[in-house]
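**Student:** These are the structures, in structure tokens.
What follows is calculated from the coordinates using simple rules that are stated; it is not laboratory data. No experiment lies behind these values; they were computed from the predicted model shown. Cβ atoms are built from the backbone, for glycine too; each structure is taken alone.
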Structure P
Amino acid sequence: MTHAFRFYETGGPDVLRWEKVDPGKPGPGDALIRNTAVGLNYIDIYVRTGLYPAKLPSGIGFEAAGIVEAIGPGVTEVKVGDRVAHEGGPLGAYAEARIMPAATLIRLPDAIDDRAAAAMMLKGMTAEYLIRRTYPVKKGETVLFHAAAGGVGLIACQWLKHLGAIVIGTVGSKEKAALAKTHGCDHPILYREENFVARVKEITGGKGVPVVFDGVGKDVFLDSLDCLQPRGMMVTFGNASGAADPIKPLLLSQKGSLYLTRPTLASYTATRDDLLACANALFDVVKSGAVKIEIHQTYPLKEAAQAQRDLEQRKTTGSTVLLP
């Protein structure tokens, strides 16, 4: 027997239950993974609260690293003893061990340790598809990235600097501004104290930016449209402050023939080839030192509810890892 978190109703962190479970034996195409580190992500809170529906009762968590302990018939992607990580697949990463589809598992290079993998797969692969494929950022471009001191933000800021971009980022405190700046954010904006639209226009000489990357949602969405150049792209990929209010398509034309997209990592890694390409691009920039993965908080896995509280209350920065 092993332990895992499950929830039977949506709500606050108290709905999470630490239970004994039997992961069973892997069937065809599956692998049994013993987790060594589990990633904490804001999407976990969306699932727990019901913003992203899950079939109840449900496990929770999308991201972990661990060791393959057994494989089912027909598995060719991994073998017993491999160090692996995943950033998607069935809910249930908050577990000591679990069965996973082998096609969702990614073998880890020797240079990437388990904790770093759990801290970076979902966040780093999100950064990859956003800045390299949703809107391929070019050298010399100025971009706006909201929540620049968050888990995705700190990775994205470093990667954007590696690409030669000028990075404007919103943050919630002076401490977070300093943190973002040391990770490649050229112009951190304290959005609670400053009008970020006015600051973006000031920094860009009134031109605005060609792209806004928004994982915050409701609190910044509409104002972000006013930061864009004509024909600019609004990339909204998260809802940390709540889902953005609906808009009429006509608003996009009125503000300069803007593009609006709501991408997901799942869509950008839907095939095995895309999954591996995304992961390998992340591994390359981490191994080169262009992007450093820093774990700012760790919690015992059993304290996942408290970790989620701290994340919701914006008490954390960067990446958080839960340790079984």
Structure Q
Amino acid sequence: MSKVSVIIPAYNAQESIGETIAAVLENRDVLEVIVVDDMSRDATAMIVERHAQRDDRVRLLRNPQNGGAGYSRNAGMAAAHGDYYYFLDADDMPAHRSIDEVVYHMEASGCDVMVFRYRYVTEKSGRLGPMLEIDNDAWQELVGDTDIRVFTLDQCGRLLFTVNFPWNKVVSARLCRETGLRFSETRVHNDIYAHWHIYMHAQKIGMMNRYLIAHRVYQGAAQLTNVFTEKRFEVFKAFAEVEVLFTRLPRMKEAYYQWFLRSKLDLLCWIYPQLPYDLRERFFALIRQCYEEYGQTEYDYVRKQSIEMADIALRLKQAPHLLFGGR
């Protein structure tokens, strides 16, 4: 088998990209490392080229324009040849030989996607922090003390209500190609759609109870996680793309729409307190617009599983400022 294509969007990543590539290349099952440079203004491309000279598995692609991480991931997918895709960020640190470990279990179980635990690195010292609570709760509920479990989506719908990170999962290339996976080309939240697309098309989903990646997020750094300008409102475009996906998959909507509403609410609650005051009225207007299509059919679907969530969504449609405490 041709194994894994590791796809890494990179923009001004000279401080971390070399370390990330080196960690990936430790894995025997890595067929190629495709770094998509998004018109960096630093030495990112030069560092990647040096790695390519030493190891022919490394490939550098250059975007013709600055398109963002989703645009870059799509470009990397179009050029990939592996049997599995792994979508890393340029500042991620996979654990030693973790990609080989994941692929071994995917091949043994026939999973379309294997998702695993992660840790945060929030300080330059490299100290490892815990998973986010929303994700840790999912692992506790679905996996418990078991090392690895394999599910159908009907058995692990709770997994939909996790953060839409692309870097803590390896995905079958067949699933991606046959179902037309793509990432949103929004400037932020480019991975929301991909999260729902992957899980809603996967026949078998694996969860590993192991910490296999560290993700860097530094306070004050120029990372999208720290951006709370009007760019953040592109989250509503990402939500709309998932709504279209549910429209195409009506059985999925009936079964799992409540998890999407929970995810939307969780993300909106994260965004709101970090927005400048002068953007909040527009934020409320976009929320109302976002819930315009939430009608009786959707209400009935959700109410069967959660009366509270069905009613919260109705309130968000009518008067979101009341739910968020006004300005």
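**Student:** With helix-only ellipticity at 222 nm (-39500 (n - 2.57) for each DSSP H run of 4 or more, over all residues; to 500) derived from the coordinates and found to be -8500, which of P, Q does the value describe?
**Tutor:** P
**Student:** Work out the source of 1.5 here, i.e. which of P, Q gives that when distance in nm of label points 7 Å out along Cα→Cβ at positions 10 and 82 is computed.
**Tutor:** Q
**Student:** Now a separate question. For FRET efficiency 1/(1 + (r/R0)^6) of positions 250 and 314 (r between Cβ atoms, R0 = 30 Å, to 0.05), the calculated result is 0.90, so let me know which of P, Q that is.
**Tutor:** The value was obtained from structure Q.
**Student:** When mean count of other Cβ atoms within 10 Å over residues 178-185 is calculated, the result is 17.5; to which of the structures P, Q does this value belong?
**Tutor:** Checking each candidate, the match is Q.
**Student:** Where is FRET efficiency 1/(1 + (r/R0)^6) of positions 66 and 306 (r between Cβ atoms, R0 = 35 Å, to 0.05) largest, in which of P, Q?
**Tutor:** P
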